[in-house]
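Trainee: Given below, in the form of structure tokens, are the structures.
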Structure P
């Protein structure tokens with residue numbers, strides 16, 4: 001006789017769980033205040049860099065760091081700068097080994113991004129500027145581009161690791 005709730009099937013189902021999310025490091029600078037808070041002749045150039053780092057903590061647990069760095073303005077006319085390292089601890093259960101890397105590099109940062117975006121928007125607003133809502137990021141595209149860069153580097157005679 002089978003179990004009534006189907007728990008055996010549920011025990012083998014693939015799962016991605018966010019165990020905890022946290023700010024590891026955050027910096028906001030408004031170096032030219034109060035001059036930077038006045039009317040500007042033109043809209044500032046906004047620059048944003050995104051990076052994802054992953055560290056395996058246990059057999060199924062991964063710390064994923066989403067690093068956002070950005071600024072508005074350039075040189076002596078900088079309005080503000082920020083750096084955010086927002087991270088999460090994720091548990092991957094019953095996921096095939098060959099699918100783990102794309103999941104931690106695409107899906108985990110995708111889950112972290114809305115929270116990191118809100119932290120940046122609130123810090124910019126608290127700094128005296130309109131909130132900066134960073135456009136959604138296509139982590140799958142970033143992942144593919146990074147794989148292509150690594151393949152190109154290996155094709156240029158870079159040493160490769162053997163399995």
Structure Q
């Protein structure tokens with residue numbers, strides 16, 4: 001089972017869309033750095049552990065890597081950079097919707113995906129219908145999630161016609 005390392009905003013998108021349980025139905029394992037979980041997710045999202053979220057302990061070398069990344073990239077937070085470093089440590093893809101973190105990951109040669117990619121996987125794998133995804137996107141939008149809404153429309157049209 002492949003591992004995907006995520007930052008916090010992916011979970012907020014899926015929670016706002018009512019899709020957290022479905023997200024953890026994917027074949028991939030989703031993990032976050034343990035320090036990111038403690039600082040950003042535990043208080044309001046502790047139930048992610050019960051759903052299957054894996055906590056990733058950063059090695060001493062990876063913690064040093066976070067410090068190095070922080071000198072290269074000013075805009076992602078250190079916790080976001082910890083997610084990037086964890087993806088490097090685990091040699092897997094990073095999940096994020098943060099444009100600054102996405103750019104940093106791309107520059108570092110780390111495969112990166114976001115909410116739309118994950119959502120499409122749910123439909124393709126038969127865990128979600130296109131109409132359910134459309135309703136989830138409406139909820140995300142109503143709750144102020146910042147997604148590329150033009151791209152969302154194109155994705156829904158493409159999924160509907162296939």
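A short reminder: the numbers here are calculations on the coordinates, not readings from a lab. Note that the structure is a prediction, hence the values are computed from the model and not measured. Cβ atoms are built from the backbone, for glycine too; each structure is taken alone.
Trainee: Kindly point out which one of P, Q the value 23 was derived from, the read-out being relative contact order in percent (Cα under 8 Å, 6 or more apart).
Mentor: P
Trainee: Sticking with this one: Could you figure out which one of P, Q the value 19.1 for mean count of other Cβ atoms within 10 Å over residues 97-104 was computed from?
Mentor: Computing mean count of other Cβ atoms within 10 Å over residues 97-104 on every structure in P, Q gives 19.1 only for Q.
Trainee: Rank structures P, Q by FRET efficiency 1/(1 + (r/R0)^6) of positions 41 and 145 (r between Cβ atoms, R0 = 41 Å, to 0.05) and report only the one at the top, that is, the highest.
Mentor: Q
Trainee: Out of P, Q, which structure matches -0.43 when log10 I(q)/I(0) by the Debye sum over Cα atoms at q = 0.11 Å⁻¹ is calculated?
Mentor: Traced to structure Q.
Trainee: -16000 is what came out when helix-only ellipticity at 222 nm (-39500 (n - 2.57) for each DSSP H run of 4 or more, over all residues; to 500) was calculated for one structure; which of P, Q is it?
Mentor: It must be structure Q, since only it matches.
Trainee: Here's a follow-up. Just checking, which of P, Q has the largest value of mean count of other Cβ atoms within 10 Å over residues 33-40?
Mentor: Comparing P, Q by mean count of other Cβ atoms within 10 Å over residues 33-40, the maximum is at Q.
Trainee: Here's another thing I want to ask about it. When distance in nm of label points 7 Å out along Cα→Cβ at positions 25 and 81 is compared over structures P, Q, which one is greatest?
Mentor: Comparing P, Q, the top value of distance in nm of label points 7 Å out along Cα→Cβ at positions 25 and 81 belongs to Q.
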